[in-house]
Every structure is written in structure tokens, then in C-alpha cells.
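Pasting the structures here.
All of the numbers you see were taken from the coordinates with simple rules; none came from a lab. The structure displayed is predicted, hence computed values, not measured ones. Cβ atoms are built from the backbone, for glycine too; each structure is taken alone.
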Structure 1
Amino acid sequence: MSEIKEYMQNLGSKAKAACRIMARTDTNSKNNALNYIADKIINAEPELISDNNKDLSAGKENGLDAALLDRLELNPERIRAMAEGLREIAALPDPVGEITDLNYRPSGIQVGKMRVPLGVIGIIYESRPNVTADAAGLCLKSGNAAILRGGSEAINSNQAIASCIKHGLTQAGLPEDTVQVVASTDRQAVGELITMQDYVDVIVPRGGKGLIDRVAREAKVPVIKHLDGICHVYIDDFADKQKALAIAFNSKTHRYGVCNATETLLIAAEVAKDILPDLAAKYKEAGVELRGCDKTKELLQDINSASEEDWRTEYLAPILSIKIVGGVAEAIEHINKYSSGHTESIVSENYTTARKFLAEVDSSSVMVNASTRFADGFEYGLGAEIGISTDKIHVRGPVGLEGLTSQKYIVLGDGHIKT
């Protein structure tokens, strides 16, 4: 057995033992652990920033682009947000043990469903060290054990956060193996994690297309996956101009290196002449490169042409593709063809058009008169998220506490026998 294989099997064995304890752990103990971890993260801010600076320096030396460096960075605001996310999770209702749909059957038995943890969750992610805290908190509160494998570019940051997590678990009297952060940067560790059927119940990959493709192809355990974030804003011919300007601008420029940033703007031909020039001026001032269809270039003559590939591209950068469409039907057709199924938004004051958009767009989040940047577990009241699933089975959209549990049937009888 190779050294990495043995190391990962050891993590898996410890996680399996911890998940059995966590499945029966009471809510107060879990909440105490979350608050202890949050306290430790706040108190450890200098150490976290120091270790993060090591990763940032190494990232710059290794040529990481601006979007990845932005995801990698920890600053006081993001550290506070990590702690706040953990406290939000602690404040949420505990889904474990919830019994629903309890009904009497003609035989006299009662049949219902009980929500239970998934077990051991393996999470593979890149760049963002805050995922370590978010994932740990969600897995802990939902009664699961977690094996977290962050990217090599964030190894120092992740290990620093792991120390805070271990401290909080110990303070609360819970097994420190409830959350284990893989210390190895060897790529073989990922290969082992996604094939450990004896120890791991589900894999959640968060990262670029290469990582997702590899996990989906090689995993031997179930995967909750999130592909590209090719998100759209459609400005309808019944749009309020000021809302359209604000939503389209915010959806693209609030942050570039995130999966819920808009990559393609669609606009109805009837309002394009009135709205696009003003919107283009705002983008230009923000340094956004615009790529447009032929009709767009007639209105905005100093922009680049959009290719077929542009409609399929998640830029994660200050680049935006623009297409003028005939109306909502063409917008929906374009979205359902090119979208990754993440998030789409319509800007419209027409109730019927908005309802059509909601009903016919096939994505995990569909919005009316709101920025795509709201597609986030924290914004949806989940406390935090482990990722945004573009799958259609088990869980779809931001994956919070309920998404990390399953249901089993329970039957209550009083000496009932089958006749």
C-alpha cells in the first residue's frame, strides 16, 4: 500500500468512527462547537492572515491569475464573514431527526420519514480557504463527518483554519476527527478520496471544470457536483431602465471570480437602443471588456465580436458577452442552450413575461428583478453553503443543511402483524 493510500485510508477510518458519534450528537453540542470555532477564527485573525500571505506570495510566484488570487485571499472582512457564517449555521434549526409526513395506514401502522445525516462527506475544492470553515460547519451541524481536501495553493490557509476547527470540536467535547483537512498536496490524495467506498458516502467537488470532470469520471461514490457558472441576465422589453442598469452592472462587476457572476447579457431589441449605450458606458468605466453579436456591434461599435465559444464560456474575469434578442422566447431558448444551469435573472415589469421566464428556464436558481449575485446559500438563509449543485437528483441549487441529509422511512406500530 502506498504512503498516500495508507494516509487516506486512515483518515477514512477515523471519519467513519466519528460520523457514528455525530449522528447521535445533540443539537446543543453541535451548536457549541460551531460557536467555539467561530470564536477561535476571530481570535486567530493575525495567524490566519499570516498563513494566507504565504499562499498569496506562492500563488503570485506560480502565476495564478487575478481571479484565483481573489478567491484565495483572506482579509479581516472575509475572516469575520467565516465566523458569522458559522454562527448563522448554529442559529439554524437542526434538520437531523425531523419527522415528516407521518400518517396512519389502513393496517393501523403509522408511516413517516425521518431526516438523517449522509455519513462521511468528502469535499474537494480549490483556492477559497473560506470553504474550509463553511464546509466544516455545515457537515458538523447536519451530523456528518467530513474529509476536506483543499487546493495546494491554499495549503497554509486551510491548515490554519483546520487548527481552529479542531480547537472548537475539542472544546465542545466532540471527536476532533469529525472534520479532517487533508495535509497532503499530492494529487493522488484526490484519487483515493473519491474511490474510498468503504469510508466515504458522498463527494462534493468545488472548483474548475478540470476538477469536476475528473471527479465525475473517476469517482466510485455518489457525487453532488457543480459545473460552470455561465449565468445570464435578460433585460426584457418591459424592463424598468434604472433597475436594468443596476442589476446588469452589479451581476457582472460586484465580483468577477465567482460562480454567480453574470457572463452573458441578453437584451430585448425593443429597448436595446435606449439601455445598451448607458450600460456599456458603466462597464467601460469599470474596465469590463464587451463582446457582442452583430446587432450589438451596430449600437456599440468599439467592442469585440462575440464568437460561438463566448456563449459557452465562464470568464471569471471582467469580460461580458452581449446578445440582442427578439424577446423572452428567444432569450429562454438561448439560456437553455448555453447555460450551465446555475442562475439566470430577468428584468421585467410584466408579470406574465416574468412567470414565463420562471417556468421555462431550466436552471437551479431563476430570478426576477434581482442580481445573480444573490445565488448564494447565505443569501438564501441557509447560513452558508457547501456548493451550488447543478444536478437534478438529491439536491439542486445552494447545498445547505438539508442538502447534506437524507430521509429514511419510519414505521410505528403497536404489535401490528401482516395478515
Structure 2
Amino acid sequence: MCSVRLQRVKSKADIRAFAALPRRLYGSFTDYVAPLDIIQCDMMNASKNPFFLHAEAAYWIAEKNGRKVGRISAQIDKLDAMRGRPNLGHFGNLAAIDDAETVAALFDAAEKWLAERNMTEVTGPFNLSVNGESGLMVSGHKERNMFLTPWDPPYLADLVEAAGYTKARDLHSFEYTDIEAPIEMANRFAAMSAKMKIHTYLVKASEIESKLDTVLKLFNDAWENNWGFVPMTREELAHMAKDLKPLLADECLAIVEVEGEPAAFALALPNLNEMSADLDGRLLPFGWAKLAWKVKRRAYTSGRLLLMGVNRQHRETGLGAGIALLAIEKMREGVAKLGIRTAELGWVLDDNRPMLRMLDLMHARRYKTHRVYQKVLVETRANEGNNSSQPYGAKNK
């Protein structure tokens, strides 16, 4: 008999317990930095998070021998249906002790909830969307902990696979340490294209809000043909900008224009985890003041390339590779002024060969991999025509 009891998250107290659980489970790992509870709770708040304008989710906490030992979410995004994936659900927010029974019970609850809503396939983890924190860490556990990059204990991947999940895609992140040195390839391209109408600039923090529509259009256009893509909505981007406003500076957002039209962008942020590592996820009673002081004093040396895109018109051309480099170079120039000396560039899909090649040429070090898993919940019967029972990830390779 299963000794794990599942509790459905419903009340505000449940949400707080759900948010706080990973730090209770992983506090003994020296490489773990607890995300801020307020960010976790806000993500789950349907009245605040615009993700829920087109999605629904459910959450569970697992208890064993009177102790909270794991958590999981299940979510359905209507935008998947609009992209031709009407029976695709997701899991996310997975955290658990090193116990196969616990992880199996968590997945059982999430899968039953999805199946009751006619989902036949599941991918994840996503917190809560592919446009948020994505994948389960399978390598790089000892590397620098980074804001909005998931950290999972080394044993968790084996437990997910034991529950019947297989690899859909790997997402790679790179460490770039030559922040103070101009990117030689970008400068060579700039010299070669001097006669072209290309303009690259940094957006002032006070003007970022006015550029949201530009960023949104570029992001959705750039990523549309990528595996697992769902469009980011205007409400979601505005919500993200509002949440990240304390971290946004004049040097964070770079835009490249070709003949007066926006063609590429890159958005980087300081590493909040570097500043919040000693807060254990909690801002009360004195965490707010401590964190605000660190942000103001720029008490960080690392950052992350959070969003980037090159529009489809140029992406498959030599010009596209060049303006991608120009966007990264202008971003590098900006974050260097903030005192950032190490940047995480990612994530990059495992089949995005042009970007992987470019990062290798930049001498960026591939240092973390996060895996997106997949599972078929309902096998398609053989007599149902030519319908395939392959998981979504397999069909899109």
C-alpha cells in the first residue's frame, strides 16, 4: 500500500506551504538557493498572474509519515490547443525527497487530473509555462545558482524517469566570462556592414515600458517555429516587466534595427539569487530592506540573458546571425557597466545548431542542461486510423 498522502492545494496557507517546501527539502544542499516565496506565491495567484487568462492549474503536496515530502503542479494552457495541441498538458513545480514512492504518487495525482480533462500527453516541468522556468536540471548542479534558472537535486531525474517519463528535449545554458572584452566577431560584422542601415542601442529603464510591444513582437516572431512554443501575451510581458522593475537598468535591454525596423533584441538582468542567497526565500521581517540595499548598491557580479530574439525575416540569413551578435554585444557592453562579470546565456534548444555554434565561437562554456520530459497518458488504439501514439516531443523532432 502507498504510504504517501496527497493534499490538494486550495487555501492561502496551502499556497504558502507549497512555495516554502523546496527550501525545507533542499536546505542541506550547499548549491541550492531558495527562490523568494513572494515570487512563487505570485506565480500561483490566478488574480495576479495573467497566465491564468488562458490556462488552469492544480497543485498537490505529498505527505509521508506526517512530514511534507514533495509537491507538483499540473497545468493546461489553451494556447497549446490554438497551436494544434489540444490534448497536451504539462506538469511543473516538482520538488521531492529521494523517494520513488513519493514522486510516483505526485505524478499519479497530476496525471489523473490531466486525464480527467482529456489530456493524452504531458510534458514538463514548466513553472508554469514554457515561457517561464523550464526543464529539470540534469547537469550543472555545482555551477553558480542563477535567477529564474531551475535547480533540482541530482537524484530527481532518475525518479522522474522511473515514473515513466522520457526525454523530449534538452535545454542548454552557457557561461560567458569575457564580459569586459568586446566580442570580436560582432565588431567584425559591424565593420563589414557599416554601409547598411543597422542601428543598435540600449533602452533606458524609464523607456522599457514603451518598448514592450516591440519586444513582444520580436520574441513571438523569433520563437514561433521552435519546439513547444506558445506565444507570450501582452499581459504576461507587462506583468513580467512590473515584477522585474527593481532589477531593470538603463543597460539591460538592447535593440537592433535594420532599415529603421526592429529586428533583434536581448534582455539581461542581474542575478537576483546572488543577492538573496542569505534570505532563505523570505523577505520578512528585514529581507526587503536588505535586498533593496543590495540592488541599489549593485551588490552582484553575475547576470543572465533572460530573453532574446531575431525576427524570422532575418534569422535564417547571414544577416540574422550578425544582428544576433550585435544584440549580444550591445547587451554585453551594457551589463559590463553594471559590474556584471559573468553571464548565463540560455536556454538554447539542443537542436538550435546556429545558436549553439555561435556560442561556441564566442568561447562560451556549456555548463548547465535542463531536460524537458514527456509521457503518453493514453495510448491511441491501433484501429483509430493513422493517429500516432508517439509523445508530442517525438513528433516534433
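A value of 6.2 was computed for distance in nm of label points 7 Å out along Cα→Cβ at positions 64 and 104; which of 1, 2 is the source structure? Considering all the candidates, the number was obtained from 1.
When Rg and Dmax of the Cα atoms in Å is computed for each of 1, 2, which one produces 21.2, 73? Considering all the candidates, the number was obtained from 2. With helix-only ellipticity at 222 nm (-39500 (n - 2.57) for each DSSP H run of 4 or more, over all residues; to 500) coming out at -10000, pick the structure among 1, 2 it was computed from. Source structure: 2. Structures 1, 2 were shown, and mean count of other Cβ atoms within 10 Å over residues 8-15 at 20.4 was computed from 1.
Mean count of other Cβ atoms within 10 Å over residues 56-63 was computed and gave 12.9; which structure, 1, 2, did it come from? Of the options listed, only 1 reproduces it.
Looking across 1, 2, the calculation of FRET efficiency 1/(1 + (r/R0)^6) of positions 88 and 200 (r between Cβ atoms, R0 = 35 Å, to 0.05) that yields 0.85 traces back to 1. Looking at relative contact order in percent (Cα under 8 Å, 6 or more apart) for structures 1, 2, the greatest value goes to 2.
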